[in-house]
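Asker: Take a look at these structures.
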Structure 1
Amino acid sequence: MASFEQAVEAAEFLRGRGFHGAEVAVVLGSGLGDFAGSLLEPFEVAYGDIPHWPASGVVGHAGRLVGGLVGGRRVIALSGRVHFYEGHPLGTVTFAMRVMGRLDVPCVIVTNAAGGINTRFTQGALMIIEDHINLMGSNPLVGPNDERFGPRFPDMTEVYSRRLRDLAAAAGAERGVPLERGVYVAVHGPSYETPAEIRAFRTLGADAVGMSTVPEALVARHMGMEVLGISCITNMAAGVLPAPLHHAEVVETARRVKGQFISLLEGIIERL
């Protein structure tokens, strides 16, 4: 787990560069980073310049923190993330959430590119995450607990805020962005899932699958932040269609729906 002192040092560095007073942070998944470019009065810093902040090494993740305005509200956009499958411990994967908490950001929107398990979903659909299933094999809260971050046994009855889910649905309806709702299952990766695994996940009640988001959501809730999760269904999961899976398809689909995605995020943020 990242130390409290490291999170404080990174937060103070960012405060000194104008990253303070934000009403929401937005974590941008694979191919979804263009939202950061839509902020008004933007300013940014590379991840590599922030003390203790891990560098993003996956195609489709820019690796920069961007501050700016949406509808008059101050926003911090995290354009890219690091993943468990890259070999980082979960404390490193979730360091950004620790820093957002120390910056007193009250809520976070966590987005991802996901595979569609629910057969009624279409490629390019946007899904509000109602709940999750953690099959990553670990939890970012394992290890000694620093009470300055949050309690030893945080409640996860409502990881994804009902208030924010309803607000997202209203924003989608207002802006003509169709939305699905469903359960996201997180796996370790980096290999895509087998058709047998996808059938098992569907039996468990999962609608979409991915390799991120859940650790960040757990840590954000540990620190008392309100969380909204949005998945972009960039491909159908293994076995749903008779075709192999490629990361290039994930990035391309995310880029294709970026207009709807940005419009939805703007609508949500304006309603906060």
Structure 2
Amino acid sequence: MKLFVVETENFKVDGGAMFGVIPKSMWQKVYPADENNMCNLANRCLLIDTGSHKILVDTGIGNKHDEKFLSHIYVNGDGNLLKSLQKSGYSNYDITDVIFTHLHWDHCAGATYYNEKKELCLTFPNATYWSSRKQWDWAMNPNIREKAAFQQENLLPLLQSGKLNLLDNDIELFPGIQLQITDGHTLGMISLIIHTEKHIIALPADLIPTAAHISLPWISAYDIQPMILLNDKAHFLNKAVEQNWVLFFEHDIFTECCTVQKTEKGFKELERFSLNQLFN
């Protein structure tokens, strides 16, 4: 099994929203904001090559959004989904499976694009697409709080393709690749536990979007059920410590991977490194 980082675009969100009730005087020290109180986030996907399957976890923001939308999120950086895949030796036609951790625009919009005729097309035409059923139903019938995060132009082409598979429970989807469903950030979000020959790589998605969120009380205002997320995060981090998991962060622009320790003051980052450092 081979793992590759797929860097897509960076984007910015409000620091107060990102860190919820945690005072800026605290979070600013570990995840600084700009003069507009905006925190720059990575949008980092993961490619898993098992030999028989080329599995992409999430697809980034893509290029469908208009200038008005982009003006709110300040897209920046040199990352690009297809160029990053190409850099690792793959094309969009090589991808056999796309796993969506969830269906917020920053995690799934890159799966579709507009062609020259302004028709919506699949970026990965040979892929099977995976989501949890709970998340899919939630996204197709959004509540007013999350409605802006679920964009139908990202979702309907997947449904119409006939290539969408919906999962009802935790599952080992492929040998060594476990999917766990949680409801704290958004209903039916998927985290992955990936067993390689030497390491266990855990991709918590927005259960723990950055290393700063390892501390249990550091919960984003984007999380729809914070107390459920708190319990799920504690369970996840206990397993991470017990089994020496390596956490892979999709949104932390400063920290790609880290291990975790449990101290008298709670869970803390132990050692940080890149995925390449881990396997080379």
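Asker: Comparing 1, 2, where is distance in nm of label points 7 Å out along Cα→Cβ at positions 49 and 249 highest?
Answerer: By distance in nm of label points 7 Å out along Cα→Cβ at positions 49 and 249, the leading structure of 1, 2 is 1.
Asker: Output the label of whichever structure in 1, 2 has the greatest value of FRET efficiency 1/(1 + (r/R0)^6) of positions 9 and 217 (r between Cβ atoms, R0 = 25 Å, to 0.05).
Answerer: By FRET efficiency 1/(1 + (r/R0)^6) of positions 9 and 217 (r between Cβ atoms, R0 = 25 Å, to 0.05), the leading structure of 1, 2 is 1.
Asker: With Rg and Dmax of the Cα atoms in Å coming out at 17.2, 52, pick the structure among 1, 2 it was computed from.
Answerer: Numbers: 1: 17.2, 52; 2: 17.7, 60.
Checking each candidate, the match is 1.
Asker: Moving on. For FRET efficiency 1/(1 + (r/R0)^6) of positions 161 and 233 (r between Cβ atoms, R0 = 25 Å, to 0.05), which of 1, 2 scores largest?
Answerer: That would be structure 1.
Asker: While we're here: Taking helix-only ellipticity at 222 nm (-39500 (n - 2.57) for each DSSP H run of 4 or more, over all residues; to 500) from the coordinates of each of 1, 2, which one would give -9000?
Answerer: Going label by label, the one that fits is 1.
Asker: Okay, next question. Looking at relative contact order in percent (Cα under 8 Å, 6 or more apart), point out which structure of 1, 2 has the largest value.
Answerer: Biggest value here belongs to 1.
Asker: Looking at structures 1, 2, which one was distance in nm of label points 7 Å out along Cα→Cβ at positions 41 and 209 calculated from, given that it came out as 4.5?
Answerer: 1
Asker: So log10 I(q)/I(0) by the Debye sum over Cα atoms at q = 0.12, 0.14, 0.21, 0.22 Å⁻¹, for residues 73-184 alone, computed for just one structure, reads -0.47, -0.65, -1.35, -1.42; which one of 1, 2 is that?
Answerer: Checking each candidate, the match is 2.
Since every read-out is calculated from the coordinates, none of them should be taken as a lab result. Keep in mind the model is a prediction, meaning the values are calculated, not measured. Cβ atoms are built from the backbone, for glycine too; each structure is taken alone.
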